[in-house]
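Quick note: the coordinates plus some simple rules give every number you see, no bench work behind them. Values in this document were obtained by computation on a predicted structure and should not be read as measured data. Cβ atoms are built from the backbone, for glycine too; each structure is taken alone.
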Structure P
Amino acid sequence: MKKAFITGITGQDGYYLASSLLSDGYEVHGTVLPSVQVSEDFCSRITIHQIDLSKPVLLSELVCSICPTEIYYLAAHHFSSQGDENAKGLPAPFLAVNVVAPNIILEQIKRKLPKTWFFYAASSHIFGVPEYFPQTEATPHKPTNPYAISKSAGVMLCRYYRETHGLYVSTGILYNHESPRRSADFVTTRIARAAALASIGKKEPVYIENLGAVVDWGAAKDYVAAMRILLQQSCGGEYIISSGVPRTVQDFAEVAFKCVGLKPDDIIIPKNALPQTNPVPYVGDSSKIHRLGWVPSISFEEMVGEMVASQLALLRN
């Protein structure tokens with residue numbers, strides 16, 4: 001039986017990845033923070049290990065005791081949940097989770113687990129303020145904040161172990177991806193919830209910083225499928241995982257409210273009445289992974305519709 005080890009297993013990607021691996025007969029292990037509560041249903045199917053990856057003292061022993069065939073490093077100390085810390089805080093927590101902990105695992109693979117394949121989830125934010133779009137794997141890294149700096153360092157770390165030590169290490173440079181399991185503080189979930197509320201006669205305004213912001217959105221289930229494909233090749237590499245289609249936050253809102261037969265007018269409201277200038281957007285060119293057979297299967301409209309339907313179900317319950 002193949003074994004998979006997933007850090008950050010309770011996130012949206014971790015959940016869908018674990019479900020996919022379980023359906024293929026894998027034994028699945030995952031890490032969560034000691035403070036995180038995991039549903040009984042999830043615990044019954046996988047082995048949960050409580051560990052703080054910012055203090056990875058026991059990480060080496062844990063990986064060696066499991067001896068996984070595949071490792072998916074999805075955990076991250078990131079800007080979405082840390083607020084101002086990303087702009088004003090110290091880089092140390094970002095580096096601890098996004099670089100040091102993966103380094104500990106890669107060292108164990110190098111020393112004791114030569115048949116273990118490793119995947120690292122990076123981010124389009126490594127490109128900082130890009131000069132052009134779509135971005136490719138060759139686009140220069142210009143990180144502008146602690147999160148992006150740490151993710152860029154993680155990409156370089158994986159490249160080092162792949163090229164210098166011959167390890168099977170693949171990196172996915174992930175663009176925005178969504179699902180019904182996206183946490184409540186993300187703008188996409190806030191919009192989906194607003195549409196669901198409006199459909200039952202409860203209009204709660206949502207204030208958005210920049211409705212004209214351009215985003216490359218895909219579905220989390222598709223991106224998880226891409227991760228799995230990358231650990232089934234003859235060798236590792238770096239791959240952009242994106243839809244390649246630029247859309248605005250306004251576009252997302254229009255589709256979300258269309259799902260319930262409404263318009264977002266007077267509910268999705270810009271915070272700033274002044275027009276905002278948009279930098280070159282994060283839009284990825286996934287031609288490289290397309291050549292491996294990966295093609296997104298869930299349309300933008302389907303993805304948004306699933307999120308709205310999920311919010312409706314939560315309200316009805």
Structure Q
Amino acid sequence: MIRTRCYRDGAVGEEAFDPAEISELLREPDTLVWMDVTDPSPEEFALIAEEFTLNPLAVEDALSGGQRPKVDHYDDHLFISLYDVELDEETAGLESAEIGVFAAPRYLVTVRQNDRFPMDEVVQRWDDTSHLAKHGIGFLLWGLLDVVVDSHFETVQRLDDEVDKLEDLLFDRRPRSQEVQRRSFEQRKSLVLLRRVVLPMREVLNVLMRRGQFDLVGGDLMPYYQDVYDHVLRATDWTDSLRDLVATILETNLTIQSNRMNEIMKAVTSWAAIAAVPTVITGYYGMNVHTWPHAGTLVGGLVALGLCIVGVAVLYVMFKRREWL
């Protein structure tokens with residue numbers, strides 16, 4: 001699926017035009033072209049690469065996928081690899097969508113492996129800030145980066161909420177250590193994957209904001225890129241903090257399990273000691289010896305029963321005061 005749009009003198013021109021017209025449009029002064037391609041085959045994208053004279057190495061990276069977030073410089077364009085992320089709250093797993101971007105002073109080409117990334121949000125961002133379109137491709141690239149980084153930030157926020165729920169489970173009255181262990185592992189795995197996506201974005205933004213070969217980011221757009229960079233830094237720091245917090249939750253869960261085991265052992269030991277008292281007394285009075293006082297009489301039975309009750313009560317009160325029971 002191919003989607004196209006043309007900007008003339010900072011305003012939206014044609015949309016959904018034939019990709020074969022791109023060469024003619026680029027010959028016009030003050031004309032910018034954006035093309036979005038979803039799940040292209042190598043043969044289909046070869047025609048697009050020829051139309052824009054894209055570097056074969058960048059084309060290979062865009063089609064093969066699995067790239068880390070980065071910026072590669074070529075003779076007349078940049079190749080940027082980005083990732084949109086989303087958290088599945090049921091499984092606490094992280095879903096990602098890779099986006100390959102070819103950026104040059106006159107065009108922006110986005111390549112997606114599937115349609116999971118909401119490109120409509122990017123277009124809406126461009127339309128909402130159309131007064132910035134006069135700044136060229138840097139404006140289009142900013143809108144794309146802003147939506148991508150917003151997805152990172154939103155995912156970190158949702159993971160933070162999940163960690164809060166995990167803390168509530170940790171101190172639940174009912175032991176739920178297995179669920180805490182499982183969810184902690186899932187969230188830690190998601191945070192590791194998220195960090196691999198978020199952390200390299202700092203360098204991507206640094207490269208784009210640095211005055212270089214193409215100067216796609218003009219002075220008027222610098223505050224907007226700086227805002228995106230600030231969100232990247234906050235998302236990175238937040239991700240690291242959550243990773244440390246999840247590790248602490250895992251350690252705390254093990255400590256709580258150990259403490260609960262100690263409490264159980266104290267309770268079992270206490271009840272065993274309480275049970276030993278009547279066992280000793282009844283065994284003592286049950287011996288086949290008739291020289292004990294009141295042996296074989298009702299009084300002797302009542303004495304034995306009284307000793308059992310008193311002994312059990314004394315031990316129970318003593319263990320209760322020590323909070324063993």
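Annotations
- Structure responsible for 24.8, with Kirkwood radius over Cα pairs in Å calculated and labels P, Q on offer: Q
- When relative contact order in percent (Cα under 8 Å, 6 or more apart) is computed for each of P, Q, the largest belongs to: P
- Among P, Q, which structure scores highest (criterion: FRET efficiency 1/(1 + (r/R0)^6) of positions 90 and 218 (r between Cβ atoms, R0 = 30 Å, to 0.05)): P
- Structures P, Q were shown, and distance in nm of label points 7 Å out along Cα→Cβ at positions 122 and 226 at 2.6 was computed from Q.
- Identity of the structure behind -20000 (criterion: helix-only ellipticity at 222 nm (-39500 (n - 2.57) for each DSSP H run of 4 or more, over all residues; to 500), calculated), options P, Q: Q
- Per distance in nm of label points 7 Å out along Cα→Cβ at positions 186 and 202, the highest-valued of structures P, Q: Q
- Of the structures P, Q, the one that 11.3 was derived from, the read-out being distance in nm of label points 7 Å out along Cα→Cβ at positions 18 and 306: Q
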